[in-house]
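J.: Structures given as structure tokens follow.
Coordinate-derived values only; no laboratory data. Bear in mind the structure is a predicted one, so any value in this text is a computation, not a measurement.
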Structure P
Amino acid sequence: MRRLKVWDIPVRLFHWGLVGGVGLSFYTMKTDGAPFIFPVDIHARTGYVLLGLLLFRWLWGLVGSQHARFRSFLYSPVSMTNYARRMLRGRPPAFAGHNPLGGIMVVVMLLSLTFQAISGLFLTDDIFFNAPLHGLVDRSTASTLAGLHHLNANFLVLLIAGHLLALVVHRLKGERLVGAMFTGRKTLSGEPEDIPATGNSPRHIATPWLALLVIIMAALPVLWLWNA
């Protein structure tokens, strides 16, 4: 058994912030929104925060620590197919970061969530609420975006269900992914395939100052939208 530090604090905070934000977004739209007086306003403001979180993650995927970077968990179709075959045959190979299937799922979910957050900036309920960028598009475009916003919300439900199912499957195979997102450390039963045995590959360790800079960059549009 080998225990490795994998997920940095910014990634873990992003993950649980995203979980809370997405949960609140669905709650305010799929229920009566109690106890909120204007659920649509809470929904919109949650969307602004989610957009900031997503902007942070896109940037952190470029300049963050080793396993946070997209290039560390984006694999070729051949690698994804081989991983799927090995998983179906029994215990899958160990990966310190995201495995090939998990990596592509992360990107698809980020893309879907980003579209959801951006499209919401152009919507209106024609009664109480106009999103900050609603005036930049005509009525037809706003209506199209509203329809896509709704369809993508249903797609997100499928993605989330798939994500939860994957967590269960990996747990049954002995890999505790949820615990790792709390502690930042993963316990692996074998040598991870995404870390060369030589240990000579460069390890990208992001500094707190870099994290602070990325957080500020992601927070600025949120502050503007919040007060628009």
Structure Q
Amino acid sequence: MDLSPGTLEGLRVFPTPVGDLGVAISLDAFRPEVISHLEAQGCTVLLQPDANGSPWTSLEGIYPAGQVPRDQPLAWLESSWQVTAHSEQIRYAVNPMVVGNLLDLSFDGQSAVTGPAAEGPEPRSYAMTTARPGFLALLPWVEEGDNPDELRAVGQQLKAGSGHPRENAYLTGVLHADLRLPASVVAAPAPSEHERALAAYLGGTARFTRPSAGQYAAGWWPLALFGALLWGLKLFAQRRK
């Protein structure tokens, strides 16, 4: 798919009327080196867009070797909420989370805006975790209660393919919070090579060349091989039945 991993140095902070913004997508917001890199550039508002691909009240799917997996909401406290609870530079974090089923995929979570405890003193938190200050806005989950087994069961009922009457009955909503933004001290970063190329294309001063037949074949053969593998597995499963 012509994708390649980004580099830590590629993360930049952008001055805007709503804060000096840094982006750490999903699991990147859990990584200290990513947060430190954004802090060093003057980030005051962290954006953590997320599509968490599993039931919210299930166990975390990614964790250090040798560690016992925790309830996912408990692990999630180590991202946006932890950043604004401990960072002296990043004052606020905005964590919108996609919810809903797409084919056989399930996305679930609780969108939140976090900040200093003094600005969000009301104790509240994600499902299955202890209430605490620091949440300026938090979307409730579909079910409230103190019984973790019942909440785990609801998570399984919501997911794709459950066949339960509550399948795909996620809670959606809009969050807002008033933020006390410090004065911006960040200069606009220089455009990257990719941004310059896109600007030239949109401005009409450059155009993309049409790939040759050989380049088309080189780009599509991994997808064709993957499709053939899935087809073979399907036939194998049918014969086993």
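J.: As an exercise: relative contact order in percent (Cα under 8 Å, 6 or more apart), calculated from one structure in P, Q, equals 32. Which structure is it? Show your work: numbers first, answer last.
T.: Values: P: 32; Q: 16.
Label of the source structure: P.
J.: If log10 I(q)/I(0) by the Debye sum over Cα atoms at q = 0.17, 0.18, 0.21, 0.25 Å⁻¹, for residues 143-182 alone comes out at -0.56, -0.59, -0.67, -0.78 when worked out from the coordinates, which of P, Q was used? Show your work: numbers first, answer last.
T.: Details: P: -0.56, -0.59, -0.67, -0.78; Q: -0.58, -0.61, -0.71, -0.86.
Structure P accounts for this read-out.
J.: For helix-only ellipticity at 222 nm (-39500 (n - 2.57) for each DSSP H run of 4 or more, over all residues; to 500), the calculated result is -21500, so let me know which of P, Q that is.
T.: Working: P: -21500; Q: -9000.
It was calculated from structure P.
J.: If log10 I(q)/I(0) by the Debye sum over Cα atoms at q = 0.14, 0.17 Å⁻¹ computes to -0.96, -1.27, which of P, Q did it come from? Let's see the in-between values first.
T.: Working: P: -0.96, -1.27; Q: -1.07, -1.26.
Computing log10 I(q)/I(0) by the Debye sum over Cα atoms at q = 0.14, 0.17 Å⁻¹ on every structure in P, Q gives -0.96, -1.27 only for P.
J.: Could you figure out which one of P, Q the value 3.3 for mean projected area of the Cα convex hull in nm², for residues 7-54 alone was computed from? Mind dumping the intermediate values first?
T.: Working: P: 3.3; Q: 3.6.
That value comes from structure P.
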